[in-house]
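Just so it is clear, none of the values below were taken in a lab; they were calculated from the coordinates. Quick caveat, the model's predicted, so the values are computed rather than measured. Cβ atoms are built from the backbone, for glycine too; each structure is taken alone.
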Structure P
Amino acid sequence: MDPSPSINPWLAGNFAPVRSEDDFVLEVEGEIPPGLRGAFYRNGPNPQFEPRGQHHWFAGDGMIHAFFVDGGRVAYRNRYVRTPKWLLENAAGRALFGGFDPRAADPSVVGKDNGVANTNVVWHAGRLLALEEAHMPFELDPGTLEPRGYVESYRGRVTAHPKIDPETGEMLWFAYSAGGWFTKTMSWGVTDASGRVTRRDDFEAPFSSMAHDFLATRRHALFPVLPLTGDLGRAMRGGPPFAWEPDKGAHVGVMARDAGVGGMRWFTTEACYVFHPMNAWEEGETIVADVMEYPVAPLFPRPDGSTPDRTPARLVRWTFDLAANSDTIRREPLDDLPGEFPRFDERRAGLSYRHGWFAGQSDLPRGEGFDCIAHVDLATGRRTLYPFAAGDSPGEPVFVPRAPDAAEGDGWIVALVYRGAEDRSDFVVFDAGAIEAGPIARARAPRRVPFGFHGNWRPA
């Protein structure tokens, strides 16, 4: 049966928050490879209190779930990210902020920091950083997950999807609505391998868009501005803060990394949406980008509040010809399996690559989550997958190399899997080159880990 209309779907099932902060030693089945030593961190929204207003999944408080792997053993720890918002609400004993609905906030917090640090967690230059769309990175202790606070050197908001250049060690990043909510100002920035912010430049996009992710190659950065638009006036009139407006089309700004935002060139195509790309690289004067493309943005309505048809994302290749007179993006489907959360061997970030993995839908109705993990070999076009049992749902698959100098794709895939029949979760390990064989090990959590967004591996 469908849930009662009074139940927000983002607060039900495995989207519902867990509000305990726990430390467990997990039971392991199978054998964790001896070479797999380090920590897997996963971030996701987990409201501390019953939300105010029309709650959206993207607006919950960040919670880090950490799996520490060493000597074949796995220990688990979860903690809220104690942002200024979390601290204010914790002291009050109730929700104070309104998420995406500016009218729902308590008057006592108008104008105060509302960061939730709930989308990604990355390791760079000796820092563990929790990230989201609209605030500076929030640093955490990598062992205890205790808060260390915002990294002020970023000088304003940064999105959740930086790219780490494997050749220079630089972390490349961007921000949308950099001039304030729903403005069309965007930023581009660079943090060097030591953790020092060396650059932050602003530029104007064609319109205000939820630009969730971007792409970077050895020589270029690409900024998708797609027609999931933000509009403060619409929100204040009671309409959706973000809405699907396909008439605006799809735009991608292409910038040479060594030339800056003044040389931005905008390419266009028909309306589509991308939350997450896989990778991008250059072939002479051509840029090639593989992305998970939706015909229509999911999870958000039209400006009038009506809901578009839900159509899943599939892996599509975008090609940009920098030498041509045309600014049209060429688009070519690569695989027909619906999916999301594409990952690859990030030692090949910004470079040509062969192997990719994603969470897929092999036997589910549209929009009903994921039931498999897929591996695509882009050299042969072959796709393999591992389907989970009915009711089980995997999250983002993260690649871990077997050794720093291992061949591309030689290593493991780690992921979280929700076990629907038992209402709990497992940390699972696959041989990255043999996904279809199933997990080689799993560590059983005694309770569930709510569905979330992104995670990353920190080597021991």
Structure Q
Amino acid sequence: MRQQYDLWIGGEWRQAKRYEPLTSPYSGETLTQIAQASPAEAELAIETAHEAFAAYGLMPAFRRSQILYRVADIIDRRREELAALAALEAAKPLKAARAEIARTIETYRFAAEAAKSITGEQVAMDAAEGGQGRMGFTLRTPIGVVTAITPFNFPFNLVAHKVGPALAAGNAIVLKPAEQTPLSALALADMFSEAGLPSGVLNIVTGAGAELGEILTAHPLVKKVSFTGSHTVGEIIQRQAGLRRTTLELGSNAALIVDKGTDIEPIIDRCVAGAFGYNGQVCISLQRILVHASLYSRFTELFAAAASRLVVGSPLEENTDITSLISAKAANRIADWVDEAVAAGASIVTGGRRSTEQGNSIYEPTVLRDVPRFAKVWTEEVFGPVAVLASFENLDEAIREVNASRYGLMAGVYTPDLNSAFKAARQLEAGGVVINDIPTFRVDQMPYGGVKDSGKGTEGVAYAVQEMTQLKLIAFNLG
């Protein structure tokens, strides 16, 4: 690891005027010094991307595809090194970091395939009176400069979900990673350079979102903003972006319905993984679990027992399941929310404490029941290792409970009844409904986007490419 990381602009490292230390969330040790871009430096990156787009937007699809395939191969070759990097800067347990790297490789390969599959369609001009003697078809063209603002929790793969489609479509991009996880993004600079990406097409600026946000979302040369993060920041970005295209993935409060007749023992470990994977710091982490009354007591017992067996420790240890949250601030907020729920009548089935393993940034896997519906752990996105259990008498009641949330990214339903499965699939208000699995399920080629306060737009590589291209009509008068 270098002692200092600069900005990546125009295919070269550029020193910034200011640097800040990057510390490990787990140990508190200083890892390196990170450039803090100014608005002027971010503007330079945008202008550089705009200049590079003029040529890159004309690059043949097969060449764009080759570059993305090469990047995937480079990541594959360096997967252990990159997994360790995510474990250091994001406190992501090593086994979770390895899984993320594997998905990242696949995401760039999907992007490589998508680059060769960007097509238009024929338009039946003569279907309208006055359209005879004319031929029409559509093209999809790159839109220009895309800015991407990414979160800390999947520092490689969520970056790939923005960078991969942008480059596949022929756009140039300016990437601003989360303040806590710049190293994962900066690692892409040398990898894309090695893969043959022309200089200036990918630019990486690190620094504070509050300082750089407006220039990245409102600059005249920016044509599209792709953001993953909080609802509060997403609303600010939308206001700043105006009429520009935006994709906003703004979080969730993912719920699972376990319907009557479900064989619960085989699904417990899966539910625990969905609730507590990467400390619950996942946009579609399983937070609310609604279990039919006939199964509720047994499910609660098995789920809490499995949660209590999770291993708490260093992210660099092979068997660690739970480790430090991204910050002490996050741990404090989660503790406050749990305390609020308990004070209002909720019961702690297991957990509910900061671990003594590593100060107050580790919060034990926590299972709550009897939670009032006004408590934040029920209404808001916890983004931590907390799961809330509740019982229901019939499926209609459970669907109403799930839909009462202001969020709607993913939902899950376990049921042995086909009619119940289709009913839930139709009626649940979410961008995706997973039948007989947890809402945390995601593969990287599927469409992914929420409704209500979970945001707007769709990710999933091919779908993101559509949103990063402009549909253009070509019409011929044949005489």
Can you spot which of P, Q the value 14.4 was calculated from, given it is mean count of other Cβ atoms within 10 Å over residues 380-387? P
Winner on distance in nm of label points 7 Å out along Cα→Cβ at positions 108 and 332 once structures P, Q are ranked, highest first: P
Which one of P, Q has distance in nm of label points 7 Å out along Cα→Cβ at positions 68 and 100, as calculated from the coordinates, equal to 2.2? Q
Taking Cα Rg over 2.2 N^0.38 Å, for residues 20-179 alone as the quantity of interest, name the structure among P, Q where it is greatest. Q
Quick check on the output: -12000 is helix-only ellipticity at 222 nm (-39500 (n - 2.57) for each DSSP H run of 4 or more, over all residues; to 500), derived from one of P, Q. Which one produced it? Q
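Out of P, Q, which has the highest value for Kirkwood radius over Cα pairs in Å?
Across P, Q, Kirkwood radius over Cα pairs in Å peaks for Q.
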Which entry (P, Q) yields the derived value 18 for relative contact order in percent (Cα under 8 Å, 6 or more apart): Q
Work out distance in nm of label points 7 Å out along Cα→Cβ at positions 44 and 188 for each of structures P, Q, then name the structure with the largest result. P
When P, Q are compared on Cα Rg over 2.2 N^0.38 Å, for residues 60-267 alone, the highest value belongs to Q
Note: Rg/Rh (Cα atoms, Kirkwood Rh), for residues 172-419 alone at 0.97, derived from one of structures P, Q, originates from structure P
Comparing P, Q on distance in nm of label points 7 Å out along Cα→Cβ at positions 284 and 316, the highest sits with Q
Tell me which structure, out of P, Q, gives 0.80 once FRET efficiency 1/(1 + (r/R0)^6) of positions 244 and 396 (r between Cβ atoms, R0 = 30 Å, to 0.05) is calculated. P
